[in-house]
Structure P
């Protein structure tokens, strides 16, 4: 008995393994869920519509309001003409079953590869950020900043959590802040850790802040605005109610984080990830000694100003100049060059430091690519439209009192399979929004239910950003679920109550 080997303790699989398990399940679904598709309507700048049927055949129609009305696409023509609707729109009443498109072993193997190729712009952005972070770490700038901020916030550390969560919530609500938050972890995690908190609190402040903002979007062009346009209404309809929801939901999140933070501060062993404390501390606080920190000289101050100053420029570019990841990557590449000049590092050392910093985020960028591969399997398997067709059938002529809540639940499910907020909006709104007319409720309620349902799923969906975030911070998925699922339940109940009130009032 004494020689018997000890049973190996179960370890939750890595983010990559979780994604491949999901990928396998989605492949299986392509054999089970019937394939089907709606006809698609696309606008061409020459003043015509292209209608593509289930077999891929295309026909040209005049781009007129009459054409839209004849096809029961309840949208204004000007939304196509000004670029508000720039993706193919599902045409109501055109769903047809098609030949099954099961995805085989070769499709399974190629999906992550295609996913990586499809997300190259995001990857370049993240890798350049990694290089900049490596440079700033090398110069001791982060250590100096942590020390200075720790002294300023002594005894008021949770104030930083409030500020970060509030700002990211505003970013998520106004311009869809998401992947951009990856740059914040190397900056803020060391500050949270040195304040006696754990990495979960850092993820909650940054990721949950942005997620709750995106869920309760107010003027986010990638969700609320495009969904409202696709539903044939102004995004201003329901705006006041969504602002109230955002304020209350953010307060709920902050209270939840505070209760957990207080327990961890009181006794670090209360941390959900206590067994990983040393590993995470070594990763983010390596070489940091509060009693022996380099001084905040003009070079280090200037490097931080240049780096942090890029973020408002990025927000301006995304919000008003139609920037996407290519432009954002270009912005931060310019920042990298300026920081190399300011750092005083030699050419070879600077390049090596930049490359090593980028290499630290290889795992993160590959996870982004693999996650996209899951969406590719869904699209190629032709089951996304089928799920939408079934969902619309469930709520058609449903009781007014539960219509919006059931819609939110259905949009949560659809959000797992279609994580893109704009993609789900243009696909689903032409089908779902008219159903509001059948139960005599405002279409704005459908838009709100879509955004709240889709946003709620982003707390945990492996096809979204959360696994890339956890990989960056070195926290396993099961630990995140243990922390966030109770909050997710609270927010779901809150959103359902708000939707019920909204239905009664409007």
Structure Q
């Protein structure tokens, strides 16, 4: 591995020139009786945005921080909704579909359950079967559950008689349609949106044009094979590209579909592919998989459902570096106009602010790549290490020297009041309280090991302060022969 890589990087955020303990989170809305499984934002062209959360049988307004109020929509079967914002001549709307209940349409004031007799209405399809929705060239498209059909409404309308795009002759591997999205492609004469349909078997069909009706200009560009998509929330806009989360990694379509065969090495998750594959094999059928782009922090988040506590892989979209966030037990993520949010079984949180998770300090763990220090043939006698840490406060820090590719935990306990003294193969420090801006914690610290390769295991509890890890120096003596 390159020296800039790491075997473990938990709760550190990889900035371009250092890693820092990730930002925290705080309660936004509390008191849900059922797990929150959907977060959406209604974002009109004018006026205030609204946040909504779906939990149990209801949909709740969570725009204002505090205790959760009464549901604005009740009597629903599933809280796992897909959504799209759309603006027409009649105003700005939020559409929700889940494949079990009638779609919900919000116009900024009123919620309407959509069927063949509502106002507006959708005819020509059983609306309770609509399970995914997107907007493509001023037209709403819906995936019909457990089918090979995508239906669409007239241009600029939120109701009407649907047309049907039948994919049964397009997808050869069977299954059904999982989701549909848009993908911006430079077609040679400027950027143009394409329509993307993804099957449960991992086939991807790409269309160009704007009118899929009879006599329209809709035409298929190609059909490609990716890994099977993980959940309905399997893709996210990634700059001008579309990132798709599959059992074989997260692929940007612009680089992944350059030929009839998909180039697996261009997966955005290439550096963490082993970890992602293990998670996909273990929890691939679980609800909670989601890709979310958070441009304010140059971050893409991949939410992973885990029975022991959900976690996220996070990529710095500038450098391509990955890390892992633990402590955010997120069922769902949302990048809204007011920031980043996530929700667990009882609360909605606002994330990426401050240096605490509510009042809990953040613990971070790092094991950089093992290094031969320029001499692979001989063992070394390691005597001292010097991490370079910058902090605004008094973190508790543990370290231990790991050798010859054996990952071992740093000994000791991380406390809010940093302890003093020596622990075998580790040292705890941080009793100095600094005020004001960033201050360094440096100095040589004793270790003792004879090994061919080594790396510093560093664990930090930030205690509400900013903590940066910049570099580490090693002091060792090289043997003249192999020991």
Value 169, calculated as volume of the Cα convex hull per residue in Å³ from one of P, Q, is from structure Q
Determine which structure produced the value 20.9 for mean count of other Cβ atoms within 10 Å over residues 321-328, calculated from the coordinates; the candidates are P, Q.
Q
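Assuming 18.6 is mean count of other Cβ atoms within 10 Å over residues 265-272 as calculated from a single structure, say which of P, Q it is. Mind dumping the intermediate values first?
Numbers: P: 14.2; Q: 18.6.
Checking each candidate, the match is Q.
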One of P, Q was used to compute helix-only ellipticity at 222 nm (-39500 (n - 2.57) for each DSSP H run of 4 or more, over all residues; to 500), and the answer was -1000. Which one was it?
Q
Identity of the structure behind 25 (criterion: relative contact order in percent (Cα under 8 Å, 6 or more apart), calculated), options P, Q
P
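Each value in this text was obtained by applying a stated rule to the coordinates, not by laboratory testing. Since the structure is predicted, the reported quantities are computational estimates derived from the model, not experimental observations. Cβ atoms are built from the backbone, for glycine too; each structure is taken alone.
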